[in-house]
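The numbers here are math on the coordinates, done by the rules we state, and not lab data. The structure presented is a predicted model; accordingly, all values stated were derived computationally and were not measured. Cβ atoms are built from the backbone, for glycine too; each structure is taken alone.
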Structure I
Amino acid sequence: MLKISEMAELANTTRRTLIFYDEQGVFQPAKKSKAGYRYYDYKQLYSLLTILGMRKIGLSLEQIKAVQSDSQLVPEELHQAQAKISKQIQELQRVQAVLEQRIHTQTKAAPPQLYQAEIATLGPATFWCSRKAVDCTEKEVAQLFAEFYRDLDTLALLDTATSGFLTDLPVSNPEGYMDAAFRILKATDQHAGENYIPLIEKPAGRYVRVWVANTAAGIDRGLKALKTYCQDQQLSCSDRLWQLNSTDALVENGATKYGWLEYALK
């Protein structure tokens, strides 16, 4: 017969696990000596490996006992385990996709020149949009950010799809940025109506934009550069400011180190 340490080594588990299973009535030794030493038969290995496998896929000890007793609950217990595994697979696939995106974006073109306003023709984009707008305080930003990604999906934070903010701010009023209310954005390939989180369309067209450092000073400088450029070129813009992050990791306040400030041209 096998000592407990020998059975644990054979099954690639621990002595503590076998003691715990014995105490819980899940897997018991074939024999106990008067001194309390546990001994196992080789044929018990197969039952133990089955139990370890069921634990690995997420079944509780009570569920394992139900399986062992051929309870009528067995099919439902196994369906629950199957559903759990399917969810884990989906999450791992998401993580794998995120890592692939990160690897792909390591090779980048040279960044645009900072604070140099330009006109660009851009394609359409669809964004998840936070349900409400808040002022630009750290507390409100953090609360809205947490709520938005809790409703959307925390893993969405890791993928490289464009994120940012939408602010109602005329290009003629850069001084009003800190007092303006804004919403959080995350790009998606879905269309409105396919999810309970609101979506908003950024239409294709001509935009005046500037590449900035996502700091208070950098955004202020960029907004003033856009105001001056639009005045000089006699451009008429929408009052909707799109503040879009780069594909780098978020630094603070839901923003990357650099990003675009964009206004659609009328």
Structure II
Amino acid sequence: MSRTLSFLLLFFLALSLQSREKEYIRLKGYYRVYQSTNSMLAYFVDGMMEVYIPVPDSSSTTDKGDIFVERKFLGERRRKAPQANGDDTFVRMNLPNLEQVTLIESIRSEVYSVRNNGDVYRWADRCGKITHGTRRQGGILFPTTTIEIDNLVGQPNHEIDMSQLKIYGIVARMTLYDETETYNGEKESYTLADLLATRKQQTFFAHYKGDDDDNRIDVWSEFFITDQMTITESELKDIRKEKNHVWTFTIPRTIPRLDKEIEEAWGNMVEY
């Protein structure tokens, strides 16, 4: 075999291996998580984040047991009310963390049923709604699909005990857990590559061990996708090695504004 032919065979073999390299959807976006304690804004954390979603194929080596996709925080800003004690446990535990399966796909089981008008039922109880809308981009309207789910439907007294927080010295129960995801387009099925935005709202009644009275803790967690691209596994390995040297960021213009009351309260907060 000539040297030229050997070179060509190795070249095409390398191309073949490269073409089979695992690919990922790289979603970049802005997140904000904020907490009110007894109806007063106490903590506000926002920043930029990326998530890396494996593109499924026959050669996938992704652990099928994984629930969450990989994420990387690119920049973050933390603010609190001057009187807050600095314990942002509820904010940190609610930073956006996307599951492999979208919310709208997670209801495809015999536990759930969807009526023609978009109502979602868990067993016999209405727990959510699927709606269709539009978004404007470049002067053009594009269709969107949104699912809203009440995750506490069916729980006794519409609440669950948060025993895991006892390791932080906190006794808590959750009385509200509403979750929303919005996707691009109107389709039969959706992956995280279709995701436009996520939102969670939770309410806890909690106190530290030794205290008698509960505080009402409301937490909102939002994530808005601003950019999407496809990368290879080799590129993802390089991204993992990169360290964030500059953590400053600018909020994209496309991000929905906060309620006026929240914006005003944010202006009176301090960095921590």
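I have 18 for relative contact order in percent (Cα under 8 Å, 6 or more apart), calculated from one of the structures I, II. Which structure is it? It traces back to I. Here helix-only ellipticity at 222 nm (-39500 (n - 2.57) for each DSSP H run of 4 or more, over all residues; to 500) was derived from just one of the structures I, II, and that gives -12500; the source is I. The greatest value of Rg/Rh (Cα atoms, Kirkwood Rh), for residues 148-235 alone among structures I, II is that of II.
Suppose Cα extents along the principal axes in Å, for residues 140-195 alone works out to 50, 24, 20; of I, II, which structure was it derived from? Attributed to the structure labelled II. Can you tell which of I, II yields 0.55 when FRET efficiency 1/(1 + (r/R0)^6) of positions 164 and 252 (r between Cβ atoms, R0 = 35 Å, to 0.05) is derived from it? Comparing all candidates, it corresponds to II.
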